[in-house]
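Structures for review follow.
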Structure I
Amino acid sequence: MMAELKIAFVGGGNMAAALIAGLAGKITAGSNIHVIDPHAPALEKLQAQFGVSTASAADEQLRHADVIVLAVKPQSMREVAAQLLPFLDAARAPLVLSIAAGIRAVDLSRWLGDYPAIVRAMPNTPALIGMGITGLVASSGVNAQQRAQADAILGAVGTTVWLADEAQIDPVTAISGSGPAYVFYFIEAMQEAARELGLTAEQGAQLAIATFTGAAQLAANSSEPVSLLRERVTSKGGTTYAALTSMQDSGVKAAIIKGIKAAAARGRELGEELGK
């Protein structure tokens, strides 16, 4: 079923490129993928790498797509929807898969002439190396086959998590969509501490990144809660205990939770602002 899947990407940036890399020759042939983007260098690179067809603006190829992936900035979505509208075939009703943060399905549907078959997805940047995780939610007009198509497309670059309610997309955006930046921020702090303690920049980077990678894999492979894994590394009166006590006294955990809630709130605000 998926081998002949025809997919059109509107937007050829990093996330689209990551998805195409996971799809081309694996889920469907590169020749079944069409990419629309005004930036010629991005199109030339994707065509050379994966054998996709390309266009600088919305074109007739959209009429043949089973899935149209909207991989554009949220601020551009209304304009993009207007450009797509003449090419959407209501009889065929291809799946429209949006990976734009903040754009609510009800608004996208309205911009597309009350279009019914929409899936919202929030992937994250580890998709660039096939280790992403994506939260997805389907509108009521999406059928079982289209849901499977969306799952295959995002599953090509990592794990998928289906949500029951679109309101959950904002928390997903805050946790996993923005989450890689939090991890990088913590790694930066570890590297800076390493330098201040006398290690070289190279040593600090190696130690911090390997520690984060190893700890994450340990958590992923363990059936035990991360709180128990943390406790096992923390002997009372020891070095880890001293670090965690200092962080607790400084309100690090509370600050992280507050920051993530701020990201979720901003996601909701974006939806309201861009949907007006």
Structure II
Amino acid sequence: MDSTNAQLREVPQPSRPVREVRPVVRGFVHSSEAGGAVDGPGVRFVLFVSGCPLRCQYCHNPDTWHTRQGKETTSREALAEIASYSAFLKRAHGGVTISGGEPMVQPDFLREVLHGSKAMGLHTAIDTSGYLGHHIGDDILADIDLVLLDIKAFSEATYHEVTGVKLKPTLDFARRLAAMGKPIWLRYVLVPGLTDKMDEISELARFAAGLGNVERVDVLPFHKMGEFKWDDCGRPYKLKDTQPPSAELTEEVRNVFRAEGLLTH
């Protein structure tokens, strides 16, 4: 072998860029919305996935409780739809929010949609109860910019009455997010006669303030816009006679959070 060829073999040759190959994961989706304005900053593409272990008395989407009630799709198909709006979402300072149902019921599908959305340069958020936080690893959380965390009540008794499940997993997930410094928008649905216990709300406000990563608290007045879905599903709606909270009560609850130094909406 001559010296010229030997030298060429020793010189590192430029490599072609390697395109990351991601798995195509099947999932079940209830619906999507291309102009969400209350599901994170800016204008959002909201993907509502199917499946949820909670049975909240005021659930707006009881038709999402069972995973296979949704439309079967793939992560590639979901990302193609998101990609068609990506330029608009960036101009609108928005991004992608995965809601439900409960996004963490389908962790593999969630992982791929989040990762693909981040690859497009989009802001990402999930809307979750946090109950299944142990289902997802730090690799998934790394692709989430914001967690919209619904804490339904702040005692085990009331939480179980509202949701049918335990509170502790949600609080554990909140603490995990705090340890990571992952931003939270806390959501609290105010239902007269059910979640309007001021002592519990005060304890929740202190807990949220102590986390250090709660950017804002949304106190959401109860409404019955989803009642017809309960009828359609053949399920009794326990809150049929419950009225929305007054503006005065809603503001009183917001003031409880403000007293702990938290920004409210």
Seminar exercise, completed: When distance in nm of label points 7 Å out along Cα→Cβ at positions 40 and 248 is calculated for structures I, II, the one with the largest value is I
Exercise. For which of I, II does helix-only ellipticity at 222 nm (-39500 (n - 2.57) for each DSSP H run of 4 or more, over all residues; to 500), calculated from the coordinates, equal -15000?
Worked result: I
Exercise. Comparing volume of the Cα convex hull per residue in Å³ across I, II, which is largest?
Worked result: II
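All of the numbers you see were taken from the coordinates with simple rules; none came from a lab. Please read all numbers here as calculations on a predicted model, not as lab measurements. Cβ atoms are built from the backbone, for glycine too; each structure is taken alone.
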